[in-house]
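Okay, got some structures for you below.
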Structure I
Amino acid sequence: MWSLAKEYWRVLTRPSVHFSLGFLTFGGFLAGVIFWGGFNTALEVSNTEAFCTGCHEMSDNVYQELKPTIHYTNRSGVRATCPDCHVPHDWTNKIARKMQATKEVWGKVFGIIDTREKFVAKRRELAEHEWARLEANNSLECRNCHNFSYMDLTRQSPRASEAHEEFLTGGKKTCIDCHKGIAHELPDMTGVPGWQ
């Protein structure tokens, strides 16, 4: 085994007999551009609503719940898609989220939530993971579209205005603390303090 590793290292470090350094440099650069282009294309394709709802687990469950909400249809015509809320916009966090999503691919392959009954049974766990992620990043995906600087609190209901005012004056909450279930149905919250 060790001799095989030594031989492999010798081949890698030996100067090229047939190709010039310029050709190898240009070839390496070209291969890098092709790889990066393919990687970025795959990343963008996997960052679309069509991709997210391509499996029946999502299209039959959470996507159907999104349709009657204000995030899907509203008076202004601005619509949030799956990646807007579930994938960070900045590159580093987006890559980290995509790596986490490999667990979702695992779940798809092994049928973890392939029926409505399995989905409902696992719903609270899935929701709690998403809520924890949003709490950890201070509801960044919400704040990508909703900016407190532009909110007119006088046009909000008294309850909403009071809550947002408290948040603006140093409250320790983040969007998801009050807005659970805003785009998808809540799971069974039996036993959770503060929920009836």
Structure II
Amino acid sequence: MGGEKSIHFIVSVDANPLKWRVPLFVLVLSGVFWLGASLIRVIIGNVLLQTGTLQFEEYLPPEAEREIFRLLSIVSLVVIASYLVVLVSSVAFLRAMPFTLRRHGWLMMSAILLYLFVPVELFTAYLDGRMIYLEFFTTAERDEFRTIFISRVAALAGAPFVAMLSYYTIIGLAVLQPMKKKRQTNET
């Protein structure tokens, strides 16, 4: 009793570490595809608009503009599919992980930032889904694509942009792991 040191571990001993590592791997991999495809979509979409406005560029011929909308539809398929995998794998990871959110504040903040913007992502996925439908299942004209594209860019007064900033903050939190409580030793 006197002078002994006891160490309390936060992580429980689990007989099957694959139970949480597989969902974590799937989460990271699908997150790379999701964020990468989202960036590609932004880069492709910026070609269509005049800088700082919601006005379409005049120099693009209609065929080129239509091809850009086709590319946006294809990339949006990757974004939507990857985002759904991110959501499912994140829930699986949070359920199976041996860590406590109380001891790993960075993980709690990351989960809050991810799930806070689910409604925003679902709304923008709905708009992307409309564009995908027009591209692959109809013979829609360029004006219909323009209407959906402007709705997508101006959606929710910039909330999708704030969401993207939050997702990149999650990467920083995962790397730096702030607010992580150290193992405590109790001297009795």
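Read-outs throughout are calculated quantities, based only on the coordinates presented, and are distinct from any laboratory measurement. Remember, it's a predicted structure, so these values are computed and weren't measured experimentally. Cβ atoms are built from the backbone, for glycine too; each structure is taken alone.
A few remarks follow.
- Given 4.0 for distance in nm of label points 7 Å out along Cα→Cβ at positions 52 and 84, calculated: source structure among I, II: II
- For 0.40 (FRET efficiency 1/(1 + (r/R0)^6) of positions 28 and 60 (r between Cβ atoms, R0 = 35 Å, to 0.05), calculated) the corresponding structure among I, II: II
- If semi-axes √(5λ) of the Cα gyration tensor in Å, for residues 132-179 alone is computed and equals 19, 12, 9, the structure in I, II: I
- Which of I, II yields 20 [relative contact order in percent (Cα under 8 Å, 6 or more apart), calculated]: I
- Parent structure of the calculated result 45, 23, 18, given that semi-axes √(5λ) of the Cα gyration tensor in Å is the read-out and I, II the choices: I
- When volume of the Cα convex hull per residue in Å³, for residues 76-163 alone is computed for each of I, II, the largest belongs to: I
- Which of I, II yields -16000 [helix-only ellipticity at 222 nm (-39500 (n - 2.57) for each DSSP H run of 4 or more, over all residues; to 500), calculated]: I
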